[in-house]
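Below are structures written as structure tokens.
Please treat every number below as a calculation from the coordinates, not as lab data. Note that this is a predicted model, so its numbers are computed, not measured. Cβ atoms are built from the backbone, for glycine too; each structure is taken alone.
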Structure I
Amino acid sequence: MKNDGALYVFEGPDSVGKTTLARLLTEQLVARGVDCVHLAFPGNEIGTVGNLIYRLHHEPQQFGIDSLSATALQMLHVAAHVDAIQTRILPALALGKTVILDRFWWSTDVYGQLCGLNNTLVESIIAPEKHIWGETVPTVVFLLERNAPFEFPVSDYWRRCTSLYSHLADAQLEKHRIVRVSNEGEISTPLSIIMQAAIA
């Protein structure tokens, strides 16, 4: 299904530059007169379910919770995604707006596996989100890749995360357009690749 508006998704492991490049793409498109909405999963806007889940994920003690199971955490993330999809993303696309989304259901898939959840359980957790998306698919998914994260040392966990994203991208190639973007060196290079794909 072709959306009325464009949906550009940024994916990849932590600390590869997703948020920075999503913001820069938004600024570039706005400068060209494109009506853009820049959102993130699970969410960072005050007063949203996504922001609540983000805080619960990173600061559970503030809510009187010592810990969350990996399954519960991923289910909470999907609940935040579903809320944003229904209240913000699909309405914006229907109005012809361009939505730039920092993370997608891919992250639930990858981080669910990294937490030790089996594939069947991960697929069951993601299923409600895919149902809500329906026939709406990304115009482009930008998979950002680096040899090392920006903000912390390379670890086996991060390498496995990178590998899982790569395998997932390969599996999704027939379903929508995926552009792999190497975010090494000057940021102008990956931004140029992203802009070319976005305005093609």
Structure II
Amino acid sequence: MFQLARYGVQTGHIDETFFGSPNYVNADVIILASKNNWQDLKHLETVLERFEADGKIVAILRNIVSFDEHLGGTLTLADIAVIEQTRAGIEDGDTIRDEADERYYEDLDALSRERRSKPSVRLLDDLSVQFPRLIQLDRMGYACALERATCYSMDEKLNKFFYDYGHHTLVGARFFGRRIDRIGWFDPVYEAISDAPPPDRAGTSGTQDLR
């Protein structure tokens, strides 16, 4: 059984108020989920040193890439796929979904090369050497299946999983939540908490999309 609590502060603004809060004092695991901009990253080493001194297990979530948008952010890649496919006379939801998924993967492939060269990414890589117990979870690991050269952008009913460049819709949150459980994306955290095996995969039964 796990208890979850959220503390709404960016990494760069963590101070003694945070360290003295019940959320922090009683926590076994600290998960940092932020934009990882330079305001956060320049304070990250100091914050991690404090977490380590306090005996906390720490996980950093790496960002979802900023997928391409159109018309000032009003249309996502999924929207464009739906518009173009329906204009071409294609009405099958699976076909349109697969086309959208492929476009997201193509965008990821282009963005990944740029992403790897960013100083912020190199800094996070270096931190894993400095803090060997630090857990880093890449959100692209559940948003896409690299071994299948695909990303997940919508279901067969054309319900989008992202409402902008990378934030999940409610439908997307449910889909990705099941996928996270099924592929064991969060297992490194479970394993760090105890030597017990991770929980049984909860998303392997019932009606769902197991892509």
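Descriptive notes on the structure:
- Source structure of the calculated read-out (Cα extents along the principal axes in Å, 47, 37, 34) within I, II: I.
- Read-out FRET efficiency 1/(1 + (r/R0)^6) of positions 48 and 152 (r between Cβ atoms, R0 = 30 Å, to 0.05), computed value 0.45, structure in I, II: II
- Calculated for structures I, II, FRET efficiency 1/(1 + (r/R0)^6) of positions 16 and 88 (r between Cβ atoms, R0 = 30 Å, to 0.05) is largest in I.
- Test item: relative contact order in percent (Cα under 8 Å, 6 or more apart) calculated as 33, pick one of I, II: I
- Computing mean count of other Cβ atoms within 10 Å over residues 64-71 across structures I, II gives 10.6 for structure I.
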